[in-house]
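Nothing in this text is a laboratory measurement; each read-out follows from the coordinates by a stated rule. In this text the structure is predicted, and so the values were computed from the model without any measurement. Cβ atoms are built from the backbone, for glycine too; each structure is taken alone.
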Structure P
Amino acid sequence: MPESQGVTGRVAAGDVEIFYRKFGKPGRAPVLIVHGLSFFSDDWIGPATQIARDREVVAIDMRGFGESGCSPTRDYKLETLSSDVIAVLDALGWHKAVLMGHSFGGRVCLATAGWKPQRVAGLVLVDFAPDLAPSGRRHVAERIGRQPDVFSSLDEAMAYHGESDVPADSARRARWQAFLQRTDRGYRLRRDLHYRDNFKRALESGQSSPVPAFLWPMLAELKIPALMIRATESDMFEATTLAKARTLNPRLMAIELPGSHDLAGDNPQGLADAVSRFLAEAGL
């Protein structure tokens, strides 16, 4: 695989293998990146490359996503996803690492920092807070919950996700080509249908799964260096929630960056600069 895509590898974790991309060389505290529900490691190549100038950075595909395996028992509990993170740290020989999670990946990273504080040197939450904005949460539920099993074409898949008339040689088209797998039935999104089915049930019942109540106390009790980033145009993270986080944990560095929920795509350089600055100021 080209160097620009990172050095790739796989780690056994429970009933799956976790795929990862590694950037940089050993130096300062290593960073492990966990993507959100509509993303995968490919989306983090740009920021990871920049952050890796003075350290190793690894971006994983969570179980059920991208090149990682799908759980045959549909084991996607938060505890299991957290255990996968620890399995990757163990395989890389990283006693401690900075965990950086976007959206749902932020939930995984925050929970891991709470459950395994001895393994986490620092925490970066990218457009994630324990409280989700209702409008954004509904939008995600609709988009994922009504997703078909397969799409008839790459263009149909992109249009479903709001990206039409994308040039053939564009980076966005290449991104979707990587996030789709061609099968004899059509194009399958590289995300286990477990997630679709969960949102589908929530839409049909009118009751969504509650966000774990322990996340706010975990955030309040954090003693490690932590950075929370809100995207100014986010539909998932309200500005008032950022103020709430600052009040609950004055040690938390809480900032805003221009862009939508997809900060790695909208503002990769600004995101990488902010994270690198935080790491330097925290001595990590």
Structure Q
Amino acid sequence: MKLGSQEFRTWDQKAITLLGMSGVGKTRLACILRKHLWFHYSGDYRIGTRYLDEPILDNIKQQVMQIPFLRELLRSDSIRIDNKITFNNLQLVSSFLGEIGNPQKGGIGLREFRRRQKLHHDAEIAAMKDVPVFIRKAHDIYGYEHFVNDAGGSLCELDDPDVMEILSRHTLILYIKATEKDERELILRAEEDPKPLYYREDFLDDQLAIYMNERNLDYAALIDPDDFVCWIFSRLFYYRIPLYEAIARRYGYTITTDDVATVHSEKEFLAVVEQALDQQN
């Protein structure tokens, strides 16, 4: 959606999609706006509670079944396992994605990893296509004036043109671009605390071949899971930047992490958006 700053200012029911790498401040902004009658739609929350709920629970149950005491309790329906995903705790979604590599170090096999990646890919597409429905629900059922879509960092990799067409038709797309300083900090943070990520299949295949050649490994089961995530993160980061930028050029607008750092209220956020619209239209 392309708007002038005046059109945006007078837009009665604003709807914005925040786009960018994990850590650039999307959720922080959404939490600020949530205090001012903005409905906070978390893509990752929707993925975990609606589209990956059963696979996530099945994965946990498989782990529980390996413990004799708990196995018997689970089989006799004496215990129940529930999904406790919240906006502030999406660890179950992350742990389901998992990391490739040595199972003795917490890794999973390549075939299973690819299966989970495909499930996440399809779930993210479905969650983003739900946005128009939730814009309506937010207003008609819950009485929210405005809507913010806190999208996952892998939105730029979905390869489904319908997703961006739907989001651009119903929301103003705002790409949060990391400054050079913040790029370094995000990469360092990811290396210090590696987390499972989604990778486009062709990107994963190319990078996996390079990594295994560099490490002189013959099988994916020999990979150190955390080492691979640390190694690939910066490559994924710079791989995604042109994808984000292409989306912003075609469908929306760009602000920076420096801009986000200045926002502590709805008023300051709206001012940042209006400035971006004035400069980029």
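Structure values in brief
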{"read-out": "Given 0.40 for FRET efficiency 1/(1 + (r/R0)^6) of positions 8 and 56 (r between Cβ atoms, R0 = 35 Å, to 0.05), calculated: source structure among P, Q", "value": "Q"}
{"read-out": "Parent structure of the calculated result 33, given that relative contact order in percent (Cα under 8 Å, 6 or more apart) is the read-out and P, Q the choices", "value": "Q"}
{"read-out": "For -17500 (helix-only ellipticity at 222 nm (-39500 (n - 2.57) for each DSSP H run of 4 or more, over all residues; to 500), calculated) the corresponding structure among P, Q", "value": "Q"}
{"read-out": "Origin of the derived value 1.00 (Rg/Rh (Cα atoms, Kirkwood Rh); candidates P, Q)", "value": "Q"}
{"read-out": "Given 3.7 for distance in nm of label points 7 Å out along Cα→Cβ at positions 152 and 216, calculated: source structure among P, Q", "value": "Q"}
